[in-house]
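No lab work stands behind these numbers, since they all come straight from the coordinates. What you see is a predicted model; the values in this text were computed from it and never measured. Cβ atoms are built from the backbone, for glycine too; each structure is taken alone.
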Structure 1
Amino acid sequence: MAAIRAATLAAMGDYHVHLHPHGPWDGTGPEPGTFPADHIDAYVTAALERGEGEVGFTEHLFRCVESTDVLGPFWEDPSNPDVEAMTRAFVAEERALSLDRYVDAIVAAKDRGSPVLLGLEVDYFPDTIDAVLELLSPYPWDFLIGSVHWIAAWSVDHEDADFEFDRRGVRTAYEQYFALEARLAASGSVDSLAHADVVKKTGRRLAQPPLELYRPVVMAAAASGTAVEVSSAGLHKPVAEPYPAPEFLKMFHEAGVPITTASDAHYPHECARDFDEIKDYARAAGYTERVRFRQRRHQVVPL
């Protein structure tokens, strides 16, 4: 156990990991709503085998039944009925987890001496973020990550809703997405921004990097003391690029915004994947350090 703790101090960690994939349960892996100890351990084993020292679990808040009242029917959009129906059905299918059971499972793993951290992915909606933080306040979080997945009813990174880019235009979609991302960064409600340009996930790109849209996010994160994750997840999506884009990440570095490292794994074998590549990617942007979290306090450590 001492060796594991020493490795935790010396090595990087994966600070964005989920215990259940999205979509209907196909009968493999644990049933939604369950968090078996050996399943948690499988993520840790994968990370340690890749030379990483700790795993930060970050289930989605919206997938937890306890979020129902505080988030409300965020998918309601009479002006966009097909997207509204799609998101309503998606949330109904996905909301099968328990926040309390999830927290208990990760805390139990900690108590066993496993190098895990208790995190949560907070899906950002401006009108309900205060109620969300009140709901989360009693829990012993090590860190919270924040993400923008929805512009009103539209799930911007859901492949089945990709048609919405054509209806509103890629430029407008980017403007709307980054306006919300800037509000999230300014809020100070989370410790790190998850996949800060996930709007590019399906490969819908602008002709030139939208530096003028990146800048408010960067300045807001710097002012609020919010970190940004460097994520390998985008390498496995149609965009085939880490999050955030290289120009975006360089702007974060120039503004003094610290980083975490992340895979956005939804299966054990994905935990800490491609971390050699994203370390080099972060160094190319100028980073030599990252941050690690405990009880929502951060510590700077070498990259």
Structure 2
Amino acid sequence: MIPSVGALSGRDFLDVADLEPAELRELLDLAHAIKAGRWTGRPLEGRHIALLFQKPSHRTRVSFEVGIGRLGGGVTYLTEQDVQLGVRETVGDAARVLDSYVDGVVARLRSHADLLELAAASERPVINALTNRSHPCQILADLMTLEEVSGSLAQQKVVYIGDGNNIAVSLMEAAERMGFSLTVITPPGYAPPADIVDGRLPASNRGSGVTLSTDVADAAVATAIYTDVWASMGQESEREVRRKAFAGYQVNRAVMDAAPDAVFMHCLPAHRGEEVTDEVIDGRRSVVFQQAANRLYAQMALMAQLFGAAP
């Protein structure tokens, strides 16, 4: 059964944890239906969405623009120079102005605090397209991909190797919601933020097995091995320090051979030769481009639910 469009109408999507498990399940079902051609609605007809991006973007911008178009909506792309949040005007003032023009905002911001302020001041739905804290839209596509290649999420053993960054945080929230096993392996000192590890997850855990480790050997149980760049945008000055700290955490042939049942995942862009070798990312077990393609369908489902007319 395909969920009703607009089931989440008017709500924000700032983190994976904003959705209850049943809501996340419905959203993934709609994404699969869109990809399969079983749902071709255009609930954004007559609606206009602003993309407010402080950071450069390839997959995120294109997938959102194409998705908005396929759903029947119009789009305006705004860069940091167009809307200088906290410089030319406050975040709250910018939100109130956008409210008068558009029906929703997709925001790719440096600061998660700015995203929260934007959403609080806006009467329109706001989608988090990436902040320093979380990357929930990427994880929606990842969950969709895992179901395509490996079946039920409840049977998954996902292992993330690398920096305890926004991808790791959103994966932890997804494991909490959907009940799959997740091991986050980082070098000492690079674990996910303490407030996520020690606060939010244990307080609301719903049966997931989230484990933190510093030992790459723990990846041998994986059905999916996931990695990300060692130094994200804004961390360029730390790149050499991080390369040394992460040298033993590369996903290479030896890591994949130790986990014979695992597919390889990466949110892209990849720094080939650093966090992953060419033979892994280009190998037959890599699903990275399937992940990238699924950004379109997962985000279309999300926008149909948030920006589409309520039933």
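When FRET efficiency 1/(1 + (r/R0)^6) of positions 174 and 278 (r between Cβ atoms, R0 = 30 Å, to 0.05) is calculated for each of the structures 1, 2, which structure yields the highest value?
For this comparison of FRET efficiency 1/(1 + (r/R0)^6) of positions 174 and 278 (r between Cβ atoms, R0 = 30 Å, to 0.05), the top structure is 1.
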Which one of 1, 2 has distance in nm of label points 7 Å out along Cα→Cβ at positions 62 and 158, as calculated from the coordinates, equal to 0.7?
1
When FRET efficiency 1/(1 + (r/R0)^6) of positions 30 and 166 (r between Cβ atoms, R0 = 35 Å, to 0.05) is calculated for structures 1, 2, the one with the largest value is 2
With P(r) over Cα pairs in 10 Å bins from 0, in percent coming out at 6, 29, 38, 23, 4, 0, pick the structure among 1, 2 it was computed from.
1
Highest-scoring label, criterion being FRET efficiency 1/(1 + (r/R0)^6) of positions 94 and 214 (r between Cβ atoms, R0 = 41 Å, to 0.05), among 1, 2
1
Output the label of whichever structure in 1, 2 has the greatest value of distance in nm of label points 7 Å out along Cα→Cβ at positions 86 and 262.
2
One of 1, 2 was used to calculate distance in nm of label points 7 Å out along Cα→Cβ at positions 222 and 286, giving 1.4; which?
2
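Compare relative contact order in percent (Cα under 8 Å, 6 or more apart) across structures 1, 2 and report the one with the greatest value.
Once relative contact order in percent (Cα under 8 Å, 6 or more apart) is tallied for 1, 2, the winner is 2.
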